[in-house]
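No value in this document is a laboratory result; all are computed from the given coordinates. All values derive from a computational prediction rather than experimental measurement. Cβ atoms are built from the backbone, for glycine too; each structure is taken alone.
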Structure 1
Amino acid sequence: MDNLWGPISANQWRNVPCVSGRPATEADVVAGAAVFYVPTGSAAATMPLPCCAILSQEDGAEQQVVVIQAELAPRGDGTVLGVRPLSGGNAICTMGEVRLLPGGFAPRSGNGS
C-alpha cells in the first residue's frame with residue numbers, strides 16, 4: 001500500500017476497493033476501502049458500489065470519481081459519499097454534488113487511461 005490514494009485508471013474502476021451494504025469502519029478507512037467512518041454509527045445507503053460519477057466542484061469544474069461508500073447522513077440530511085478522483089486522492093461529498101454514471105466512464109480518445 002505504498003500509494004493508498006493514488007491515481008485510478010478509468011478502465012479499472014470496478015477493481016477499486018469499496019464498502020457496500022454496511023457502514024464503514026476505521027479499519028476500512030485504513031485499508032483504503034472507505035474515506036470516512038462515523039464512530040457513533042451510521043447506516044449504509046442502498047446503491048451499487050463501486051460506481052462511476054462526475055463530481056461538480058465549487059468552482060464549476062467537473063471531476064471523474066469512483067464512489068466507494070455511501071452512508072445516510074444523520075437527521076435525514078441525505079446521503080454522504082466517499083469518493084476517489086481518478087487523478088488520485090479522496091473526498092467526501094453529498095449525493096447532490098455528483099452525477100452517477102451507471103454505465104461507467106465514457107472512453108476517451110487517444111491513449112489516455
Structure 2
Amino acid sequence: MAEEERLVTISFKKLSNCPRTKLIKRKIKFVKEFLFKKFKAEPKISNQANRTIMLSKRKKVKLRVIKEKDLVKAFALNEKVEEKKEEKKEGKKEKKKERKEEVKEEKKENK
C-alpha cells in the first residue's frame with residue numbers, strides 16, 4: 001500500500017479549561033485520539049513532534065502525518081524523515097544470516 005503524506009493542523013481549543021499541570025499530558029492524548037479518528041490507524045508521534053506539542057503555547061499545532069498500512073506517524077514540520085533505518089535493519093538481518101552460515105561451516109570443518 002502506498003504511503004500517504006498530509007499536513008494536519010490540530011486545534012487545542014477544547015483543552016482551554018484544562019489545568020496547567022495536566023495540559024501537556026492531555027495535549028498528547030488529544031493528538032493521538034485526533035489522529036486515530038482521522039486516519040483509522042494506530043498513531044505514533046516522533047520525539048520532535050512531541051516536543052513541539054509540549055512547547056507550543058498557541059492553540060494550534062501543525063504536523064506532517066504519514067499513513068502506512070496500519071500505522072500513522074506524526075512528525076514536526078521541520079523534521080526529516082529517515083527511511084534508512086529500514087535498510088539498516090534489512091542489512092543487519094542479512095549479516096546475521098551470513099554469520100550463522102559461516103559458523104555452521106566452521107563447525108562442519110572442525111568435526
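Each of 1, 2 could give helix-only ellipticity at 222 nm (-39500 (n - 2.57) for each DSSP H run of 4 or more, over all residues; to 500), but the derived value -1000 comes from 1.
For which of 1, 2 does mean count of other Cβ atoms within 10 Å over residues 14-21, calculated from the coordinates, equal 9.0? All intermediate terms of the calculation are to be shown ahead of the outcome.
On the way: 1: 16.0; 2: 9.0.
Structure 2 accounts for this read-out.
Which structure, out of 1, 2, was Rg and Dmax of the Cα atoms in Å calculated from, if the result is 21.1, 74? Mind dumping the intermediate values first?
Details: 1: 13.7, 47; 2: 21.1, 74.
For Rg and Dmax of the Cα atoms in Å, the value 21.1, 74 is produced by structure 2.
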